[in-house]
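Quick heads-up: structures coming right below.
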Structure P
Amino acid sequence: MNKIPLKTFWDSIDQRLAAYSADELRSILRGMAQEMLPTGRQAFLDKLKPVAETADAAQQAIGQDDLLTDIDDLAQELQSAMDRAEPWEDEHDWHEYGEYDEEDSLGPYEEFVEPLTALFDRTEAGFDYGDLTLARAAYQKLFEVLGREDDYGRRVSLSDLESVDGGEVVARYLRAVYEIAKPARRPKALFEQMQQTRLWLVGRRSTLDDIIQISAKPLPDYDRFVEDWIAFLQKQAGSDADAWLREAIRLSRGTAGLEELARAEGKKRPRAYLDWFTALESEGKHREVLAGAQEALDTLHAKLPIRAAIADHLCVAAARLKEAQALRAGRWEAFLVKPTLARLLDLWNVAPTDKERIELMQQAAQHVKNYLAHPPSRQETWAAEWHEDDLEATAWINKSVLAHANLLAGDWDTAHQLAAHEKTLGWSSSDNTQGLVVPFFLVLLSGKPTNALPSNLAQVWPQALQTSASFGSWDESDQGEKSALKRLERAYAERLAEASLTSDQQKEFLSWCLQVVKQRTDDIVGNLHRGSYGKAALLTAACAEMLQSQGKAAEADVMLDDARNRYPRHRAFQSELDVVMQRMGRGSRRKGNKRI
């Protein structure tokens, strides 16, 4: 559920109160009273007083005179507990490396959660009643307390205070900083403190709008400040300053301001293009998005990763406008800088005919091959690790993307060559393409559509796709692993429906698959990888089912018997073979005193 900002909440309350008559308000209060439990009735009655009558009591509840002292006292108690942390650890059998159990992550500091929460509540009350100097000082002290660590790096963090909304806490603190600072110093003071709060809000950046929305009162001197803020931020470096500048321009100058910023400083601030397009989309101006996105792609460096996000906006606009050619061009632009599996499937989906799909997949395969020949460093791909997204991070992909491109292109020989030199173990690795190519060939050789595969092969094939879909080559354009798997299944169902093999290819791929499956079984069972016995048995049975589908029942029997006879004393493997054979509707074929 989306959280309503405080300012929006109070504005909505004022609007609703103004819209009701006195009788209607009485009716509302009576309805609220009827919902009260008997034990809460007196408290409800006590609240039915004008705010002015309860202000003195509220000030007493804040404990204004004692709040800062109480925070100092708790800070001293926490420090004493931290000084005793190692003896406590030994007494309570912490882990060897000084780690807490997951269920008790706070360890000896659990007792500080409740008093810290109470101090945050009192500070919030001080803010709400207008004592901003007290609130700022109290928050500064509380943040200092939360920043304390013992010798093992353990501490109480803001996220440990479950009933305290960290975003609102930081917004109140920043609002107090803003209002107390002199107008001329506000930009610098706010900038410094907003940067500081990045340490307290992990994975989230405070915004000017947070500061505006945290109080029902208008932000003092807003018009003057926002222009000073923009001028100040334009001189600052870093992603935070860039984000706050774009936000300030959006709030003060709207879509026109974002357009001006993008066109003037788009090379320096490419995210301005994204903000501009988002604003245009909210206004339904898709033709303008299409033109602006093409302009941005013409302007920005060809290898800049953020081009993929810009191309995504182009594609959304093209789809709305039914501009098929522009949509295909946008998908290709996105794939060029981020050739992930998700974007490969985006290409597949926009090709109107099977012939064009094959040509597009061939081009994609060549691009992926070149990309893998000169891969980005891990440092480049992790460059945006501490940002809110990976739009500016270079894509790091694996050979599975190339294997998919080859298979979807119908280039069976190249896919075979890619997988032929892989190891028969380690199919769960993102760089071992054998775990995808062998199951694909088994399905292809069976001659069955993907929705009518025999029982064991019907398990092997989606497992191969699922493993590929979880290799980490998906990005922000996709909706997660489940969606990825469904898209893969649809693409391959379409590919297999049009697939064919020459007689030489049938012989070569059949021989290779049988050889690989036998070797994989030997590597698993012969080396006692017991956890994978089921995988070996399932793959063996899938191979037998493929042979049966070709009318080679005798060869299927030979294959199953051979697998069983090579490992007569491996009972766990024999049991796995029983399971897969029963799934085939066949009895067990054991010799001697065992079943046949």
Structure Q
Amino acid sequence: MSPLRSNRWYERDDEVALLHRAALRAAVPGWRPGRPIVGIADSSSDLNPCNLPVRRLLPDVTGAVEEAGGSAFTFPVMSLGEDLVKPSAMLYRNLVAMELEETVRAHPLDALVITTGCDKTTAAALMAAAVVGVPTLLLPSGSRPPVPFRGRPLGTGTDLWRALEARRLDRLDDTGWAELERCLSCTTGTCNTMGTASTLALVAEALGVQLPGTSGHPADSPAAHEAAAATGRRAVAMVRERTVPADLMTAGALDNAVRVVAAVGGSTNAVVHLAAVAGRLGHPFDLTGRVDRMFRETPLTVEVEPNGPALIGDLAEAKAAGLPGVMAAHPGLFDLGVTTADGRSWQEVADLHRAAEPVPAPPVRTAESVAGTRPALAVVRGSLAPDGAVLKVSAASPQLLRHRGPAFVVDDYHTMRALTDDASLELPPDVVLVIRGCGPVGVPGMPEWGMAPVPLNLARQGVRDVLRVTDGRMSGTSYGTVVLHVAPESAVGGPLALVRDGDLVELDVDAGRLDLLVDPAELTRRRERWQPPESGHLRGWPLLYRRHVLQAPQGCDLDFLTAPTARHRHFVEPVIGRS
């Protein structure tokens, strides 16, 4: 084995190296010089039920590391769960990515295993993996085992939105609402639908930083514990091979990840996170060009909520086999020459699955069944979104994919909820809800406020969907015709800031257009009078974030963390000496 990175901390015979050796032995008594040090980032937290199953996986990881000849050192990392973090876990994604990067930079780690769960934890882990410069693997906490609710397995997230619709229309009483709450609190783990956490776990596999076939397994299942042990063993092997994420997160792997998001009908949030990863690697991420073309070329191949009746555990089940099963069933969509986290090519992984299961197993669709179907995702641009916006076509209403209607504008979440729940508010059925002020700078943090409820008066008339346009995001578990991530956002003076009630907005998904049908001279007059909104953040992370965050097409990373080219992703080592 080549010299370990950690050797620099302890291989000398001075007082500094002595102190380092003593500290390592004090923390892990079984440690001895020459064993690769594998850092285990523990993202479990009582404040984040999505990541709690990680605690029960840690013994599997650390035991496997030790058996493989390494030494496991566990350290805490900020845990990001959408259930409790306000205004959004997205605000802290970049902070956690920095925390991981700086922890590795400052400590004698030869490899890294990052435990993940709720989606921004995974996104932060991917962004850190792109730059840390040591072998790195992600390990997901596992999805929430489904609990029966009124005769069917409960799909976390998606079924909550359905229940909210029913409650607003007096079709779910207080007893049913309380029953739903009890069911949602029965288990821990990530959403068991095709939410952002499920999507990003599949993305991590495609990028080569998570072992193939380890996404979607129910939390605490035998498969989840087996994945944990395999991850620990592989981390030690990667040290010996000197394989770092930048070797695996190639342009081809990034293209595969984009196509995976489209193929599984994944969360639109993944588009922002992939842009951030690409920015750190120095790879181009052309949202309105190459990415849009890949979206439009890739049919929906998986029927998991909200794109179908299945749950993510059904996709992970042995016959479907998760991402390996998707790639085996649809090899023409992907570059199968890309290397996976276990060192094999995707071609080898797909061939092995196809030999065991020649026919795609539900919820993976056959190539014949996807022919001629609409793609799951699309990018639109135009006078209302000059730099692009994203739409989840597979969760939208077909009749609204080409639509023109008058705008109804709201500028904050509380106003939006109050107005949409106001039965006296009369709006036309062709209304376009414009929800602005919730982009990366606006709140700050780009929260998931885009899926505004259908205005109550319209819902009571039988209207089940309206077009919504926003500079914010929506949960991957959400559904409806919602144009998201409009860029530039309204808080920095994007055209969305100039929209007024009654203005005509036009969407044409097939043409890739989103336009504000207002005379340019009138828009010029409005822009001259526009003033940026004031922010109440005077200190701390939110202030730093607002000053440096990039727009959605650039991944909402901080401007000082991106790489100008692929040659500038350097990880600078610390100077070792007396503290």
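Given a value of -10500 for helix-only ellipticity at 222 nm (-39500 (n - 2.57) for each DSSP H run of 4 or more, over all residues; to 500), point me to the structure among P, Q it was derived from.
Working: P: -21000; Q: -10500.
For helix-only ellipticity at 222 nm (-39500 (n - 2.57) for each DSSP H run of 4 or more, over all residues; to 500), the value -10500 is produced by structure Q.
Given structures P, Q, which gives the highest value for distance in nm of label points 7 Å out along Cα→Cβ at positions 20 and 540? All intermediate terms of the calculation are to be shown ahead of the outcome.
Details: P: 7.5; Q: 3.6.
That would be structure P.
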Just checking, which of P, Q has the largest value of distance in nm of label points 7 Å out along Cα→Cβ at positions 140 and 444? P
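If distance in nm of label points 7 Å out along Cα→Cβ at positions 212 and 420 is calculated from each of P, Q, which structure is the one that comes out at 4.1? Please list the in-between numbers first.
Details: P: 6.5; Q: 4.1.
Label of the source structure: Q.
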By the measure FRET efficiency 1/(1 + (r/R0)^6) of positions 116 and 348 (r between Cβ atoms, R0 = 25 Å, to 0.05), tell me the structure among P, Q with the highest figure. Q
Of the structures P, Q, the one that 94, 65, 55 was derived from, the read-out being Cα extents along the principal axes in Å: P
Test item: relative contact order in percent (Cα under 8 Å, 6 or more apart) calculated as 7, pick one of P, Q: P
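Quick note: the coordinates plus some simple rules give every number you see, no bench work behind them. Note that the structure is a prediction, hence the values are computed from the model and not measured. Cβ atoms are built from the backbone, for glycine too; each structure is taken alone.
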